Structure formats: structure tokens, C-alpha cells
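Next up: some structures, all given as C-alpha cells.
What follows draws every value from the coordinates through simple rules; no lab data is involved. This structure is a prediction, so every number in the text was calculated from the model and none was measured. Cβ atoms are built from the backbone, for glycine too; each structure is taken alone.
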Structure 1
Amino acid sequence: MKFNCTVDINRNIKDVSEAFQDSDTMKICQDGFIEIIHLSGEKGKKGATSKIIYEKLELIETIIENNLPALFFAEYDHKHTNNTMKVSFKEISPTKTEYYTEIEYLEFKGVIVKIIAKIAPSFFKKQVMKWMKRFKTHLEK
């Protein structure tokens, strides 16, 4: 399953890109986010791995490419899913930035998550859009 989401943010591209990489911003914009624990590689660089901890789940992030604001590409492993995320920021004007993300679920593991993906695939996109809109709202304050 693959989908993309876009929001325009009334901030400059530098501020948006820096906020995207800030774990304090994640705490504000993503439900249940607790922390990121760096595991290996050079932090924030290609090949680096981190454990991302939420109240109800943990993911292992592996950075495939980090060339922000042009592209951030990573893979996320969870006991129930495996997916990739591509993020890019595009300057619309000196004070407006397009935030684009593309999510591709490569694998669903377990009966329940397979059923959700089959009968309610919009559930996954709605969650991503919710977090992107919170990010936008936070940055535009």
C-alpha cells in the first residue's frame, strides 16, 4: 500500500526542515511520542539507526538518505508493519513551504493489521495527515 500527503506551511523552508528533525517538535505533533534513541551510525546520516518510542509502540528507523530539505528517506520496522517514508520540502515562496510525504507499506505482519489494511486503508493516511496538520499548526503559531 502506498500513499502521499501534502500540506503547505506558512514558514520558510529552513525553519520547516529544522523543525522536522527536532524530537521536541515530534513530542508536540505526534500522539504518544516519547523519545528517539540513537542506536548506530552517524546520527541523522545515511545508515544510522534509531529506536523511536511511543506510548503504545516502538519502531526501528534506518535512514536510507538524508539530504534535507530536498529529501529524507527512511525505513521503519515494527512488529506489525514495515514501511518506508520519503519526505521533501519545496520552497513555494520565501515564507511558504510545501511539505510532501510518501509512505509505502511493504509488509503487514499479523492478522489484525492485515485486516485493517484491507478494509480501512484510509486509516493509515488519516494518521499521517493528522500529524502533518499538527506540524503545520505548530510551526505557524
Structure 2
Amino acid sequence: MKPLVLDVSTTLGLVIEDERSMATEAALDALRHPRLLPVPGHWWAEVANGLLMAERRKRASQAQISQAIQFIRAIPVVPDGESNSRMMVETLGMARQFQLTVYDAAYLELALRTSAVLATLDKALARAAAAAGVELLRATK
């Protein structure tokens, strides 16, 4: 089974109620099957910031965020050791090429390099992944 790269949009979609969709259900289903789950080095900071923003914007209570943190910490992600060293050349180049933020391009670079399936709710990142030949996790329903 191919590795699965969960970007922050999908990760937050798993735990923030108004972000749930068929795509996040597909990601949840994919997590039920053992596979490598590589993430770029900034993933934890980006997820934590997304949770904080959801709380500040009253999209989730502090108690809901605490539950979300427990769920997310149980996801067996593996921080990728090469993502940071590739940030200034490969990732920056992909960000330029596909008009992405460097943060989003890091998911694309990682998925491309590891031949992983990419789970994203971000439309620009999904378009870039398709253009780069990266397989996207799709809802099956």
C-alpha cells in the first residue's frame, strides 16, 4: 500500500465539524489501513495553528480542540527527515512553478518524492498535484 501524505486541510477536516466532507471520510477510512504516513517537518506547527485559529474563530470550543488534539496525536505520522533540507531548492521551486505557498509545496514535494498518495482539501494543491502526476486520495462514495 502506498504511503499517504495528509496535509493540514485534511487533518483539520478530520476533527473540525464544519470541515467534514466525503473527502475527509475517505481519509478517515484510509487511516484504518496500516501504511506509512510521512509528513513534512512543519506539519505539527501548522496543525496546531489551524486548531488555534478554529478556536479563536469560534468554530470549535476549547474542549473540542482538546479532543481533536488527542485524536491527531494518535495518528501515527512520521516526520520526514528530508523535507527541511529540500525546502530552499526543490520545495521553493515547486511553490514557484505551481503558485503555491512553500508550506503547501512541501506536501507536494514529499508526496512526489515518496510516491505517496496526497490527501488534501486545498484546491490549488490538488491541481498542482494532478499536474505533477501525484495521486490524490479520492472519496469513493
Structure 3
Amino acid sequence: MDDTIQFDVVTPDRLTISQAVNMVVLPGGGGDFGVLPGHAPLLSNLRPGTIAIYDRAMKVVDRLFVEEGFTEVKPDRCTVLAEEAVPVKDITRDHADARLKKAHDALLVADTFGVRIGAERELRVAEAMYEAMEAYEKAQGKSPA
């Protein structure tokens, strides 16, 4: 059995990642789960959160923030379909703060059930992005501004 699995992340506008990895941990709808080569076939929804990509030594080598989406896992491949996928290292505090403020403001003025549901969803995504950015900064030894 090969010690890598093909990992692809696809958003509506592009193929974000396509590489062989040793393991990925995904933010599943029911909790985080890891995917290794030879994993049983699986379909899962994803919640907003961070995908961690591991090397052979099982150290995290990259983190990717994803909005809600889906994943299909096969023994030799893991494919993620997400509305948005951004390397966590590229998320700035200013961007995360602005997105969180915009989401809070949208929720405050939501005047119909449908608009409120959309605003609540955006708030969940913004909060998850903010948490991903803070966790990354903490891991890098950066202090909050």
C-alpha cells in the first residue's frame, strides 16, 4: 500500500490544491476526522473550519480554511468541494475582523427568516475563520495585535 493519498480541494472558481499527502484532518459536520491511505469510502459534509495537512512524520505542514462543503473519500483519494478555501497563513487579522463585523452587522438588520438564516450562516463562517487565524497565530508564536 502506498503511504500517500491524492488530496484535491476544489472551489467554484478553481482547483485550490492537488497533491499527494500522508494524512489530512477535515472539519466534518459531526466532528473532525482523519484520512489516511486506504481509508474506507466515505461521503461527508464539512462545516466551516480548518483542514490540516500532515507529512510523513505526522507533523502539520499546511492548514487550509474551508467554508461549508463536502468531501468524498476513497482508499487512494480525498476530494473536497468547498465554497471557499484559503490558506490559513494568508488570512490577516484585518480581513478576519472585517468579515466578523460584516456578519454581525448583517445579523442585526436581518428582517426576514431567510435573510436571518443567511446571516447566521455567514456569522458561523466568519467565527470559524477568526478562530483558524487565531490558532495559526498562536502556533506561530505571534501575539494578538
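Between structures 1, 2, 3, the greatest calculated value of relative contact order in percent (Cα under 8 Å, 6 or more apart) is seen in 2.
I have 15.0, 47 for Rg and Dmax of the Cα atoms in Å, calculated from one of the structures 1, 2, 3. Which structure is it? Derived from the structure labelled 1. Looking at distance in nm of label points 7 Å out along Cα→Cβ at positions 3 and 115 for structures 1, 2, 3, the greatest value goes to 3.
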